[in-house]
Structure P
Amino acid sequence: MDASVQQAAAEIAARAARDLDALVAVSSPSGDVHGAEDCVAVVRALAPEGAAFERLPCSSPGHADDLVVRVRGSATKRLLLLGHLDTVVPHDRHTPLRRDGDRLVGSGSVDMKGGDVLALGVLRALARRPELFAEVALLLVVDEEWRTGPLSHVARFAGWDACLCFEAGELAPDGSDAVIVRRKAAGTLRVQAHGVAAHAGASPDRGRNALLALAAAAQAAATAHAPDGADRLTVVPTMLHSGDAFNVVPAQGELHCDLRSDRTAAFEEVRERVPRELGGVTLEAELTRVWPAMDTRAATAPLLARAGAVLGRPIAASGRGGASDASHFAPAIPFTVDGLGPRGGLAHAPGEFVLTASLEPRAAVALALALAALE
């Protein structure tokens, strides 16, 4: 391994648990302005000396501003580091960081405050070598988990030389370090039902049951589920809300389905499977969130090979079904690589964790890719 990478990775790992403790201590669910601002304050304290800070209007209305941390150099290339500060965990279920054997357990630890900590470490390491770059910027957004519209910052960084995103890392089947260069498109299907209320005991047949119609709509959408098909399409009904009282035929309701595919056009085909009317209930189906697919395998293959030479071991190209902001940047920055964060598990669930032993090797992978991108 390149000696500078080895030393910098060890330094990042040595302080990573402390830095992660500071970030995870802040409960920052998407949309919470106070939590986001507290996270920004922590990031400012962890950033390299002399870094410049810029706040950008968030892509989602009502959120705190996003943060850019910039370091200037004397060379020609520009590198974007990418992460998010928001979590899906509400305040009443937030847990601070604790050590449990080889795990650092806490809300948002792996998705993705652990990645933010490594990105900050890479930024500090590069700040000591300004002769390598013209600019390195760390963009930390506060709405990644619940954004429904487009990411508004892509044009600002279009044409930069590389984008490294620090979502959770993983290993390849052979045990080698892997990074993410392929992701499915992601979409959310929302179905609203409009029926007729009636007393469930005295006159049930005068009603038009929105709940039954939504249940049928969920089944109709799910018939498109084909993870082994050409589009690798998954259709998963995730939320259904209907009814206001136990003894009233529900007149209204709403269904949400999570959609993933290699082809965004497949989402419209799922929407078309939902009937416009069922049992006298009107159904309105719309796509409320569509994130693009990402496939940078061909473009990034030479980059991964160069980084493997710096690292002293191969870096495997992998894919993942989950959505990421890297997918938005990939069309504008062909050298986009994701999955540079630490390894861990249980994202979005109680017991979410980062593996302590993964911090140093994942920091080394990220540093090697950064140096390869700046060659």
Structure Q
Amino acid sequence: MRAAITPIIAVATLALTWARDLSPPLVVLVAVVLGAAVLSAVHHAEVVAHKVGEPFGSLVLAVAVTVIEVALIVTLMISGGAKTQSLARDTVFAAVMITCNGLVGLSLLVAALRRRVAVFNPEGTGGAFATVIMIATLSLVLPAFTTSEPGKEFSPSQLTFAAVASLGLYLLFVFTQTVRHRDFFLPIAQKGQRSFFEEDESHADPPSVRDAWGSLVLLLVALVAVVGLAEEESPAIERLVAAAGFPQSFVGVVIASLVLLPETLAAVRAARRGRIQTSLNLAYGSAMASIGLTIPAIALASIWLKGPLVLGLGAVQLVLLALTVVISMLTVVPGRATRLQGELHLVLLAAFVFLAINP
């Protein structure tokens, strides 16, 4: 009952606080409701995933969150003026670093602490990561080197090509994941997977069709509330960032962190149950959807947006992305990982956050 009521309460809170200048007590209240909405979203995503099975469950959560994230970015860019011209780049890059290092590292660490070695399917995981890097390079790396426009921008034709290519690659991956090679993205069972400390739902009856549809609707409602409440918190976040002396671009890191909370919790819970493949599906699927859906939406919105659209990464960001590629390849290719790999990814995420604060 609580899981059904929480999304409704969250949406009601969003409606009552929308477009208001929140006082400190309201900021705290909205933050509490936001956390409850995140937990509710994770619960309903797991219900849907149990009904449809992998990899469809991971895909539902990743796409749902990303679609609403795109709406949030476009809304903030339309209303924010010149100071948001790099918001899409900052948020998308933050999402890539959080998913490819934070979600992956935390999931590998949790799984390896439980069973010493985390085992996953390198064919599916490798294909997912390769698609992430391909889309990231087309959309975020190339604008830093093209010469058709001043600064780190695409020309209209270049932006159109990047948008079409990104969306096409994402759809091609979804077809591969769900139809052509679905078995590459299914969890691999390990010896001793069930333990006294872990939940095991492998023998639980799947929810009814009615319950699954209800959870899907409540999932979407909860995600709308998560993103809307995150936007409500954004002025307070901007004030805190400014008061702390952090760069304006750090706002994108905070927004991406808030929006990705449902995936983070779902990935960790899957890793605790020994389903590390599900965690990796969530991580790389979220990264891919963040770029593959955001860039086409931003390209379409650029018709109405005023001012330049900065997509090219800076030198420090390029180095961090390159290091992510190298470390991730060494993690993914063997199909087995220890806590060391998880810790390496988490240190790389810490480096990204530190350099975002102190560039």
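Can you tell which of P, Q yields 40 when relative contact order in percent (Cα under 8 Å, 6 or more apart) is derived from it? Of the options listed, only Q reproduces it. Each of the structures P, Q was assessed by distance in nm of label points 7 Å out along Cα→Cβ at positions 56 and 288; the largest value belongs to P. Given a value of 30, 26, 19 for semi-axes √(5λ) of the Cα gyration tensor in Å, calculated from one of P, Q, which structure does it belong to? Matching structure: Q. Assuming 4.2 is distance in nm of label points 7 Å out along Cα→Cβ at positions 8 and 280 as calculated from a single structure, say which of P, Q it is. Of the options listed, only Q reproduces it.
To test your reading of the models, identify which of P, Q gives -23500 for helix-only ellipticity at 222 nm (-39500 (n - 2.57) for each DSSP H run of 4 or more, over all residues; to 500) when calculated. Checking each candidate, the match is Q. Distance in nm of label points 7 Å out along Cα→Cβ at positions 96 and 328 computed as 0.8: which structure among P, Q? Answer for the origin of the read-out: Q.
None of the figures in this text is laboratory data; all of them are computed from the coordinates on show. Treat the numbers as computed from the prediction; the structure is a model and nothing was measured. Cβ atoms are built from the backbone, for glycine too; each structure is taken alone.
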